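Participant: These are the structures, in structure tokens.
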Structure 1
Amino acid sequence: MGHHFENESLLTQALTHASSVHASKLETYERLEFLGDRVLGLVVSEFLMDRYPNENEGQLSRRLSALVDRANLTSVAADMKLENYIIYGGGAELNESMQADVVEAVFGAIYCDGGLGPAKKVIEKFICPLSDNAQAPRIDPKTSLQEWAQGKKIGLPSYKEIGKEGPDHQPIFLIQVVLDGFEPKNARGSSKRVAEQAAALKLLNHVTEISDD
């Protein structure tokens, strides 16, 4: 992995899913995942700014989203061999989403254990080299919808959680996207981020169909 933990309990927490019968809510990886996501974003954003000095904010944002997406994080989980150490139970499935979440939690744990320097070193080792094989970043539905709305000068879309289904360790989020002058669209996803993208795609398809008529 590239980091020796002084506080090994942080690593254990980063590897513990909420479905584990031995874990309380505060002993699972969710809080470390929250922190690790921000640390990952900071380190990769700095890396991309240095690597692509002539690109604007929108281009860098798309590169960031592509570089830290679920597929890449799952690939990193395999490189770290984390699937052999993740602690879970209660009928939960060791899927890509869980593995990607654990990678972010591990980054958060490293930050808590040693600070930004060690976390940056590990992220640069596992994440940043993936940019060498990255294709030109695609525009995700949320970005496309926002850019469409800005072009029409009708305000920006807003997102809100309107429901949550399933067990705590594998929730399904229901997100609604609202854009002035159009019918709101709802979508479900295994995370708020996934549900927001799905809702944005629904609304984007709707508004572009109307515009084409």
Structure 2
Amino acid sequence: MNLTQAQAERLLPIIEQTFLFKGVALEELTKLLLSLEVEYLHYNSGETILDQSIIEPCLGILLSGSAIVEKHSGEGFMAMSVLSQGQLFGMASLFSCGERQPYPVCIIAGDNTSALVIREETLKQLFSRNHLMAENYICHLTGRIHFLNNRLSHIIQPTVEERVLFYLKHSAEGGNIKSFSALAKSLCISRASLYRALESLEKRGSIKKSGREVSVLSEQHETFY
């Protein structure tokens, strides 16, 4: 279905802030949204938005509420992140070469949530009509590749201390460790190993620790043998 003029005008302040529409003139964006088939969907708290059962590839923009991203394996699962207004989902379902792979995560509405859903064929039409959107999409994918490479880098560092220090320098939010258990799991080490590494780094003068706050000190102290 197509958006109405009133819906498009109400949603534009959110949609225009996403990476996909960066730099696109409002008038042009309004015309595109009104001329193409998109879906304006609502989800109740706990309702599945996207999972492995997805039939038609799509890109979603969260318009209100929140959504929880979970990774399922067998009977277990792990909460990976929480999406908020303006964030996108579904990219891993798009533009597969050859046989489509199952969507890798499950996205669940955290509370009453609404989203704008753009099917793959409609997205292709958007890209063909406005090349800036295609460029924005490619730039975002490049950024994700660099992000994943950085994540891999701190996993394959030679020693536990180096892996922890790499994380603190490149991934920690303002030096704040929200969960030692989650960090240890992310680095594929035990909590005991994490605590020993932090203690060792502090003794060497590489970091200064106060509760969950960790400050990385001068580069000259970061020598490992």
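Participant: For the read-out semi-axes √(5λ) of the Cα gyration tensor in Å, a value of 33, 23, 13 was computed from one structure; give its label from 1, 2.
Facilitator: 1
Participant: When mean count of other Cβ atoms within 10 Å over residues 40-47 is computed for each of 1, 2, which one produces 18.0?
Facilitator: For mean count of other Cβ atoms within 10 Å over residues 40-47, the value 18.0 is produced by structure 1.
Participant: Sticking with this one: Given 1.6 as the derived value for distance in nm of label points 7 Å out along Cα→Cβ at positions 64 and 120, which of the supplied structures 1, 2 does it correspond to?
Facilitator: Value 1.6 for distance in nm of label points 7 Å out along Cα→Cβ at positions 64 and 120 corresponds to 1 out of 1, 2.
Participant: When mean count of other Cβ atoms within 10 Å over residues 72-79 is compared over structures 1, 2, which one is greatest?
Facilitator: Ranking 1, 2 on mean count of other Cβ atoms within 10 Å over residues 72-79, first place is 1.
Participant: A follow-up question, please. For the read-out helix-only ellipticity at 222 nm (-39500 (n - 2.57) for each DSSP H run of 4 or more, over all residues; to 500), a value of -12500 was computed from one structure; give its label from 1, 2.
Facilitator: On the way: 1: -17500; 2: -12500.
Comparing all candidates, it corresponds to 2.
No value in this document is a laboratory result; all are computed from the given coordinates. As the structure is a prediction and not an experimental result, all values here were calculated from the model. Cβ atoms are built from the backbone, for glycine too; each structure is taken alone.
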